[in-house]
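Each structure below is given as structure tokens.
Any read-out appearing in this document is the output of simple, stated calculations on the displayed coordinates, not a laboratory observation. Just so it is clear, the structure is predicted and the values come from calculations on it, not from any experiment. Cβ atoms are built from the backbone, for glycine too; each structure is taken alone.
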Structure 1
Amino acid sequence: MTAPDKIDTLTAIVAMAVTWAYRCATQTMGMKAIKRKTHGRREKSWFRIGLDALRAWIAFAPENALRAWQSEFPKRIKNL
């Protein structure tokens, strides 16, 4: 791809998709941490959890996918 307009459009679409997946992950997981397996790695990434939820919601519960997109981001409480 050599057309800058097409690259800009593609970048914007990918950014929106990643944001939507993140929002679905926060709707699914809330503020709890992802479990770790015995070898120390996490079971799934936030993106994978969100993408799985988004795919299921688009297919079977579109209102949940829309709610995830329209909701506000939760605020994380930092440990002081």
Structure 2
Amino acid sequence: MGDEIAQLQILIDAILAEMVRLQESQRKLGIPVTISKKIMDRVVEVQRQVDILVAKNKGYDKSAKLETEKRRIKSST
């Protein structure tokens, strides 16, 4: 899961960097800088996916820690 999150974050960062680059180009040309609803909807969708993966990853980490602790307790008794 951590790899998926990292990959999504890399994509988000690349998209945001490209958006900034394009906005700067538009400003230089005197074109109003706006972000379309379609792009913003996609950004929100990707951010939700990242949030879901982060939550799942935290849950997995907690589960793994509990399982390790359970094994440790069983082996010490």
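Where does the value 11.6 come from, among 1, 2, when mean count of other Cβ atoms within 10 Å over residues 16-23 is the thing being computed? Please list the in-between numbers first.
Numbers: 1: 16.1; 2: 11.6.
It must be structure 2, since only it matches.
Here helix-only ellipticity at 222 nm (-39500 (n - 2.57) for each DSSP H run of 4 or more, over all residues; to 500) has been calculated and equals -32000, so which of 1, 2 was it run on? Intermediate results must be reported in sequence, preceding the final value.
On the way: 1: -21000; 2: -32000.
Source structure: 2.
Supply the structure label, taken from 1, 2, corresponding to mean count of other Cβ atoms within 10 Å over residues 24-31 with the calculated value 17.1. Of the structures listed, the value fits 1.
As an exercise: semi-axes √(5λ) of the Cα gyration tensor in Å, calculated from one structure in 1, 2, equals 26, 17, 15. Which structure is it? It was calculated from structure 1.
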